[in-house]
Structure I
């Protein structure tokens, strides 16, 4: 069933399925016959066609009208941006094959199927986790989402990107995989750059059905076409790099920096010298980033020349085929993802790896190991690290990444999943369950400058004001929240001066010589102000709240402007 479906889809795109795509389809067909006992682990090169494989369980069953595996698909990704991009890609594919299936999105900003009742949902790991563990309860319907998950195939794509801090997120993923497998829910884990140490950690309790490139020999057709790549790799210091000269000789270039501030500076250098220079990073307002991503995809589809300046956000989801990649050094898995955006369709690519002056935001040892490995190779051999998958895995496996399970948060998470998760009742309200070590806030860039001034002036002589007092409609303000917010990690909100912790100035506002933060919250209660928003003057920041950004530090073109 699944093999025939794969061949049918590929024929509509004018090619025959690749070797390991066929292997995957045969594994799905076998799961119907023998039942689900282990997760399917897929590790294939960047650009090989993993996305189609993730959709195959749903498409195959719908086209055949035979739901022997599961009637639903839940597609889990690490970030909201990736979820949004994937949803567009999936809708395009469904239209191409004339399959009438809604693609619903569930994450912190978009809710189109909060009960998980849809046949096809794409969601973030955080949202999926809280739904599965009954922490996210919609309209007091505790069991609806859990029941829908139990009758779904769950795909964890870009699984290597869930990392953070001391590995709490990976620990949560490990527990999720175990619970789902024990419940006979089909689980598929997909990656291009997951280190072997992390794979063993995630699957040590459940085993796996592996589909790994090279395990059954090379894919000769792929190696002779899209997989046939040749890279010229250089390693330089910043004082040896002139980005303007490097990109001027190429029609399609990708420049990747490790921090937003450096990306903004490079973008400023390039934007007035070249056409179609586009900046991507995580501190752009939502609507601006979406428009920019749409423009990139439009330019790609029309074969236009462009220069993309980006941070780590390009490492997944960006289907770009650059001629030259100029990138700051990064850990081996991240660096491989960046290189996967150069000569993506095969051919020759030039890679310039620049040693950053600071390891931030990465672990210094992971960064050094990556640089030292590349530099230890003869110059003519360096390209093979990225052009030959087997050699690339040696490089990626420098990352001996094992999450810590002895931390307090990990112990609490384990206790919750081993105890409360097994009972059919809502967990205690005071249970502070997390799958990330860090906390976040939502920041609002008030693009309506007149409204921004009205808010600050209104707070000169009182602690709070409301939209009603500001004569501003709720619907208008909601549109600002939908389009001009972005998420900030609380770890970056403070700097240290004279041994003390000081809030960074982009969240501070001034009136009557007083500096303060502005928290935005929804008004409850009765009366005409019910449902309105209030702006509260404060001197602190609390996680998972919305705060107003000082307009002096935010610009639609480059995003939040601060030396972070």
Structure II
């Protein structure tokens, strides 16, 4: 079946800025000189040592701060250990490397400083000292990338605007990816290292963020795509309950189950065997080169006939009964998660588009479409085909309908199902639907032409960070007047939420965001202008609710 493996193994990518030139270097050049700011405004003293960062006109930034020891040698495939203290001042003025990966993301989305196993670092953005009169709330961001790629060292995740305009301390965290992050063997390796890394970053925040002007008692976790799945893991993990006070989960492909112990063991065993190691021979695995590990983690992926969707995101968190005790949809339905924290969550309008078109660069005829639906949905496939009929004019190319099904079944409708359940347990849930295609420039680059004029996966990120215009001398990206309003609006919502647990204050908003109620089924549609909408795609989500979200898992 043509390109089926590619379809299910395709990485979750994020939108990015494709251009010539170097906006990163341009940003470094904007750092103020020491005689342009107060003495020692660029210096903080943590429990591990002194750090010297960068001061900009509106904020401070401290890049590539280690929150754990490098997971090298005997620490590979093991839980992260606290960093060792340093005696000399740590200079933190430039991005650090991302974790090992083969990055297929568009230009300026892959990590700027390359990759290294010495990657368990975080970037801290704060307001200027004059605006830190009281401890500031903290917003910890977890990047996406299908748990196999991505990092913090990119213009897209630059948090200057949020820090300066909403008086929030932003912490962007990196974590181990792929096999290095999620290898499991019951005898020698606990697994879930990528999520355990994030937990250690949260612990670092509790102990150190006050030195940067942050308030450890007001920490909100926020992630997109795989980062959104990570937020779900922390909502479920008892180890994280006391470490955060709010959650924001963007575009989580929540239908996709976390690995079971059995599936994680099968994947890890194949991975080890490809490397010529026994899966419980840790010394053999720790002796492998990074290149060999990256190659083996891709070769180890298989499509399970009973679990075809697992190949879509195979290296991911694992339900182990203790650290992560439940599957996300199961936890949200039963109240077995951190119900005490307020929550923002939502999706973008065309989540599935880039994945379908990248997997199938040429038309998919109707016969192949029917076979794919049959593989995933088995006995209920006829009902799916009836609910999503292919117009005769599209029989030669069904990718548009495939994209819509992917959006509804993987992202939108299971999320609506989850928040309906969460509204019975959680304090407050705020639901959004991002529905604005870039109108003043094309940020997708030559490899993602299908996204031009559509709202592809990740489209919300440059608005929340309000980062599109950073490096504009090279990218030539300038918001339209409506987009500038939208970026300020959505960034303010996120900053407000980190501050108060409500997106509606303390900074004023022009459109109040209602708390989700199942009886009203309202969300905030982010557009130009934004509106409150009701019963978005209600009949389709009711259909999927009736079938359930176990098909393909």
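All of the numbers you see were taken from the coordinates with simple rules; none came from a lab. On a predicted model such as this, the values are computed, not experimentally measured, just so you know. Cβ atoms are built from the backbone, for glycine too; each structure is taken alone.
Remarks
- Computing mean count of other Cβ atoms within 10 Å over residues 36-43 across structures I, II gives 13.6 for structure II.
- Parent structure of the calculated result 0.85, given that FRET efficiency 1/(1 + (r/R0)^6) of positions 116 and 404 (r between Cβ atoms, R0 = 41 Å, to 0.05) is the read-out and I, II the choices: I
- Which of I, II leads on FRET efficiency 1/(1 + (r/R0)^6) of positions 204 and 228 (r between Cβ atoms, R0 = 41 Å, to 0.05), largest value: II
- Structures I, II were shown, and P(r) over Cα pairs in 10 Å bins from 0, in percent at 4, 19, 30, 28, 15, 4, 0, 0 was computed from II.
- Parent structure of the calculated result -10500, given that helix-only ellipticity at 222 nm (-39500 (n - 2.57) for each DSSP H run of 4 or more, over all residues; to 500) is the read-out and I, II the choices: I
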